[in-house]
Each structure stands twice: as C-alpha cells, then as structure tokens.
Structure I
C-alpha cells in the first residue's frame, strides 16, 4: 500500500472537524477527564445522551494514572468496585472491604468504555469561560467558551469559540476552574452553605469518600459538580488515592442528568 502524506492529513482534518461540528450543540459537556468525568461520560453515553468530554491536557485520566505518589496502584471499596468490574478491570480482594487495581488498566478501561459508548473526547482544549442566559427569569449556564490549550499556555491573544449544552459538568477536581470563573465574573450564588465556593479541607479519606457522592449535585442552574470538585465546592475533605467515591459520584451525576433529560 502506498501512503500519501497529504491524504493522511486530509483524513485527520475531515474526521476531526466532523466530530467537532457535531458537538457544537450537546446535551452534556464534561470539563475534566479524571475518574468521575470519565465514569459520568460513559454512563451518560450509554443512556443515549449526547455528551462530550473536554480535557485541558494531552492525556486524560487526571490523578488516576499515578495511583498514590506515582506508584500506579489504586484502591476502591466494596460498594464501588462494581464500576471498575463492569469496565472489565481486574481487581484484587485485599480483605476488609478493600480492593486494588492497576491504575493504568483502570484509567484506560474507563476511557475506552466512554468512547465505545459514544462519548466524544477533545483533549488539548481549555475552558476559559461559560455562556450564560436568562431562562424564565433565571440565570443559567448553557454553554462553554473554549480555546486551544497550546494557545492558553503560550499566552497568545486569540479569541475563543463557543459550544452549547443543556448541562455542564464541573469535573476539574481540586481546581474548580469552571466554578471559579462563573462566580468571579458573574457574582452569582451557588447551592452551598455560604452561596460561594467553600474550599477544600485537608485529608480525611473516610469522610471524603462518603461526601463525594453526597455533594454531587446541580450547584448552579445548568452546572453539576462531581468527583473532587463536589467536595472542594462544598468545603469537604480530600481522600487521596482511594477512588471509590469518585466513581460513585460520576455514576450518580450521570443517572440524575440522564433522568432529567428524559433518557
């Protein structure tokens, strides 16, 4: 077979922009490709929801790749292991309700399940703002302002593009990039005790694992928080390399949003 380089370029260009054009109007746009975002994307796509995941970095997976301290093994609990098992991940029963998994296998398996279910993943794309609209007297987020991550990193003055969506999922973890922008630029109140971003507390894995799914909710009209973003926005604790609550959070958010969309 003869390979023509310009034809290869044409194939990549055509397919990418077909995908991008099809995602200019979405049901759900997920910001952040960590464990909760990937799980939510997978479960939403399985329900027939039109979903895309936007990741600033070249690689997806967030902190899941590295397990603990770059030792690429992670821990889940009894009540959350079904998510990884359903993704085909091998689990080792360590007793007392603890299960370990290879972090690379877990990350790649969740990413594959999301893609195979129909999620469109865009890496190297940064979210620099949100689009807001008044809907029946209520301010609501209904889109994202996006730019190329290399443009952002280089500090170039290049105008962004916009994609529309019915829901945004804030899954950027500790950083809370979407919420910080929303609050800073619009002075809105969130569904938190103070109406603002409460901030993340220190390590308390047992408490954090419970509050991660508990705090997973629509925090502002059109914006859901999941994973570590749910805890950081509500003033809860961090949990480290225990990933069960993250998986359950993504699963919970996907079920609630899909139900709201009638899927």
Structure II
C-alpha cells in the first residue's frame, strides 16, 4: 500500500491542495484512496467534505483520545473513516482539538501509532495521502514515520528555497533513524508562472544543485479558489482545466517513477 505524505514546514505552499487533488486523481483512476488529515486547521477535511472536522463524527480527535485512554472496547481504524462525495475516495477527518492532544501523545511515546494504524488498513486501500501541519512536530513526524513516500511542495519563493536544503536533510535523518522505507519522491514546483523570471531562476538553481525536482509544474490559477469554495477537487470540478491536467500529469510522473523503482528492486 502506497503511503504518501505531503510536507513542508512553510505554510501556504499548497500542501492540502496537492494532497487532495492527487488523491482525487488516484481515485478517478480506479484506486481506492484514503486521505488522512493530520493538520489541526483541517483544510483537507473542509476541501473534501465542505465542513470542518468539528462537524464530522468520528474524527481524529476521537481517535487520538482513544489512543491516550486505552480501552478493550476501542473502535477500529476503519470506524474513523468517512466516505466523500467522490467514488473510491475516503477521509480520516481532522479536528482542532488534536493540537491540544499533541503534547500528551508525545509524552506517551505514541509516535509510531499512525504507522501501526495504517498497517491495520492494509488491503482496504491502494493509496494513502497524508496532509501535515506546516511544522516539524509530533503529527508531521508521525506521518513521515508512517509513509513510504514524501512530496515537498515548493512555491517559487526565495525563503522556500533557502529552507529547502535543511528540510531535505531533516527528512533524510528521519529516514535513517526511524523509517528505512521512506523515500523523497520529489519536490513539487507549485504556483509556477513560466513567464516570470524569478520562478524560472529559482527552479533552475534547484536543478543545478541536483535536487529531486519533479518535471511536472503546477500552475498558479484562480480556479483553485473556486475548487476550494465548492469542495470539489479540480479533476471533478473541471477535468479539462490546465491545472487539473497538470495534477493528472504529476500523478502519472510519480506512478512511472514508482514502477521504475519497483522494477529496479
């Protein structure tokens, strides 16, 4: 089962948008897909369901409360999963209360619980997409330990570039110390404006440093705002739109790389 985390410590780089749209493309391709929203802000939850995690029961706050208060009658992971309005696409919704649970989960050494939980769901899903907070905290570390692949959004900003090398090094450290199966699948260039000189120069600099920049570029588009407002991933809202097609191309690029890696093994 593919388990893909979308992670960057910088906010506003499009983590939730990339998570939801790649998951939707995978579901449209016939894969059975689960989105796990580990961000207390719950952007992926609202994007997929049109409501916040506070309006969805059960949710991850209930799941983590159960983890903290062990019970012989605990609900299984599948009971925290909601169907979305799209075929093959499911969600473990976030809740603002998980931010308050973080310190308790850390103190109780529950950092491997997500990996164990997803292992229990093996066979029920083909692919899992994990959205994370814009910080390297308990939830993000849990996701990186649980994942097999990591995507890093890059929004063509100078501050993003300066932080990127440190972020890549941190993910590699986590791979070596906690999760040998974790691979950095690539840097996703997001909100790309091909006619602007700064984005082109920044991407060229990353490529010159031989960083794993994916070939597919995601355009900057106001269609994303409409997609958020209507709680419909782009592939469902307007599959012929340029950005929707770019998400399809990104998914195909990742799938091709995964297949090549499998053959190489």
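No value in this document is a laboratory result; all are computed from the given coordinates. Worth saying up front: this structure is predicted, and the values here are computed from it rather than measured. Cβ atoms are built from the backbone, for glycine too; each structure is taken alone.
Structural remarks
- Answer label among I, II for the case where distance in nm of label points 7 Å out along Cα→Cβ at positions 89 and 137, calculated from the coordinates, equals 2.7: II
- Identity of the structure behind 1.35 (criterion: Cα Rg over 2.2 N^0.38 Å, for residues 9-96 alone, calculated), options I, II: I
- For 11.2, 37 (Rg and Dmax of the Cα atoms in Å, for residues 57-104 alone, calculated) the corresponding structure among I, II: I
- Ranking I, II by distance in nm of label points 7 Å out along Cα→Cβ at positions 65 and 121, the structure that comes out highest: II
- Structure responsible for 0.45, with FRET efficiency 1/(1 + (r/R0)^6) of positions 17 and 225 (r between Cβ atoms, R0 = 30 Å, to 0.05) calculated and labels I, II on offer: I
- helix-only ellipticity at 222 nm (-39500 (n - 2.57) for each DSSP H run of 4 or more, over all residues; to 500) derived as -14500 - corresponding label from I, II: II
- For 23.8 (mean count of other Cβ atoms within 10 Å over residues 1-8, calculated) the corresponding structure among I, II: II
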